[in-house]
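Please find the structures below.
No lab work stands behind these numbers, since they all come straight from the coordinates. Note that the structure is a prediction, hence the values are computed from the model and not measured. Cβ atoms are built from the backbone, for glycine too; each structure is taken alone.
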Structure 1
Amino acid sequence: MREEFRSFVKFSTLNLLKDPFPDFGTGMCELDLILYRNAFIYHSRLAVNTVLGKMRDSLRRGGYLMTGHA
């Protein structure tokens, strides 16, 4: 990654079902972009809907959620 972009990027790991987000304390809020891939196939429809709702709520207005299905 180019140095000039590093300050704009945050990589994080969390438990999608158990960890609270959006969360101002951890910075998991007001996000511009969430990239989410390959985890839908491992969860129930209810769990996927829960996670998608949490992700939606973590985006800033006009933010993007990009998902992929393996």
Structure 2
Amino acid sequence: MLKLLLWCILFVLCWPIALLALILYPFVWLLLLPFRLVGIAMDGVLELVKAIFMLPVRVLRGPLHG
């Protein structure tokens, strides 16, 4: 919603740049998509490493401490 509001303000101030932004937005989104996928994958890998390192602590703590 905020992006739409900012685009409307830009359209009022300078409509050629607003139209250019409207045309280029899908291409920029497609260009950045691989970086988002790498970020999601890295987040998963870091969560896995954290779970592996925290496993002994969880085993030693026992089932009573949640």
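Brief remarks follow.
- Structure from which 1.8 was derived, distance in nm of label points 7 Å out along Cα→Cβ at positions 23 and 55, options 1, 2: 1
- Label whose coordinates, when FRET efficiency 1/(1 + (r/R0)^6) of positions 15 and 39 (r between Cβ atoms, R0 = 25 Å, to 0.05) is calculated, return 0.15 (choices 1, 2): 2
- Answer label among 1, 2 for the case where mean projected area of the Cα convex hull in nm², calculated from the coordinates, equals 7.4: 2
- Looking across 1, 2, the calculation of helix-only ellipticity at 222 nm (-39500 (n - 2.57) for each DSSP H run of 4 or more, over all residues; to 500) that yields -32000 traces back to 2.
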